[in-house]
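The structures considered in this document are given below.
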Structure I
Amino acid sequence: MKQSLIPALRYEDALAAMAFLCEAFGFERHLVIAEDPPSRIVHHAQLVLGGSMIMLGSARNDALSTLVGLTTPRHAGGVTGMICGVVADPDAHHERAKAAGARIIRAPYDNEGYPGRAYDARDPEGHCRNFSSFDPWKHF
């Protein structure tokens, strides 16, 4: 079954965000629809990690952003959610992210009350991520 829920995020510099997400967290570009340079506007992008996808685009004053209040963490003054990813080895994944400049919120730790290890990080624009070896499809 394909992923049914796909997070969609806004970034002030979506091109830089995509480069960071690929380098630090291992995402791969699936599709990028952007204006020609020198514009840095990304209308729609899809990045994949394993069998999962996120979508992202440049922060802008378009109809959708205005209608639903879609913005960046910096503009909102905080985040309202966290994207969680399942990885085989959170410790190795953490080292990759740290080497690429991810802001580590919590270094690798054993999950409390359920199996696996995890770590938490922010990307350069403040979106939070949790990477864990806990796979909710396989446990419980």
Structure II
Amino acid sequence: MAAALGDLANALVFGGMAVFSFVVAPVAFRALGRAEASGLMRALFPAYYRVMAIASAVAAVAFAVAGRREEWALAGVALGFVGLLYLLLPALEGARALRDAGKVAGETRFARLHRLSVAINLVQFIVVAASMIGVL
């Protein structure tokens, strides 16, 4: 039962990440334009990160109970979402405010933090996918 719950939660994380990254974000930017899509993404990110953190934590705990080795990988994914939510998002907002105020340093910082968030998300996606196919 625990293994099935872990698999279900892991599949939710994978599906949520895939839909958000490959459907929601691209469609928002195509349909709304940069400013409106950015506002939408800023509104969605906190809920997205919370749901993904909870689902990956559930997967980690369920895998631990079931004695499956990928428990630590999914715990790392959960911690990554918590870090994105509570550390990186506020830093991005600060950099965005500087950028919007015309500060060159804000643009540079925002770009660097955005690349970092994309890299973290990519690593999380790979870990979740690897867990799903049994590579971990």
Structure III
Amino acid sequence: MKETTLILCKPDAVERQLVGSILNRYEAKGLQIIAMKLMKVSKEQASKHYAEHKDKSFFSELINFITGSAVVAIALRGNNAIEIARNINGATNPVKALPGTIRGDFATNPTFNLVHASDSEESALRELNIFFDENEYIEYQNTSQKWL
């Protein structure tokens, strides 16, 4: 089933210059980039993105982290894109993330865990609308799809 999901390469991934290595993993699995931008997340966008955590003690820490530096927002499309992207990312806590995952290979701190991926179709739609306008999506033929 074709799905579109949001990926955020968080400030730690951008500042550590890991974006290329991270993107390679999604593309190698057959996910197609249909929108991507380097951006500075506003407090308003961050508050919408992390709305489910607004009553938690770490909410302000999340907001400060994601707005503290550049991020790369990516819309990925593909068969089972949501589940595949989350598996590529690995467990949220990098200490528990398996080797071969982004977090298992590159992260050591639960706060600085490099990437975000939508956890459901509903979350993906909500999150994509926070970071992209409809006119930012580019449709093109992904000829590798016949092999996936």
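When distance in nm of label points 7 Å out along Cα→Cβ at positions 33 and 89 is calculated, the result is 2.6; to which of the structures I, II, III does this value belong? Working shown, then result.
Details: I: 3.8; II: 2.6; III: 1.8.
Computing distance in nm of label points 7 Å out along Cα→Cβ at positions 33 and 89 on every structure in I, II, III gives 2.6 only for II.
Of structures I, II, III, which gives 22 when relative contact order in percent (Cα under 8 Å, 6 or more apart) is computed from the coordinates?
Structure I accounts for this read-out.
Quick check: -28500 is what I get for helix-only ellipticity at 222 nm (-39500 (n - 2.57) for each DSSP H run of 4 or more, over all residues; to 500), calculated from one of I, II, III. Which structure matches?
Source structure: II.
For log10 I(q)/I(0) by the Debye sum over Cα atoms at q = 0.12, 0.20, 0.22 Å⁻¹, the calculated result is -0.46, -1.36, -1.62, so let me know which of I, II, III that is.
Computing log10 I(q)/I(0) by the Debye sum over Cα atoms at q = 0.12, 0.20, 0.22 Å⁻¹ on every structure in I, II, III gives -0.46, -1.36, -1.62 only for III.
Where a number appears in this text, it was derived from the coordinates with a stated rule and is not lab data. The structure presented is a predicted model; accordingly, all values stated were derived computationally and were not measured. Cβ atoms are built from the backbone, for glycine too; each structure is taken alone.
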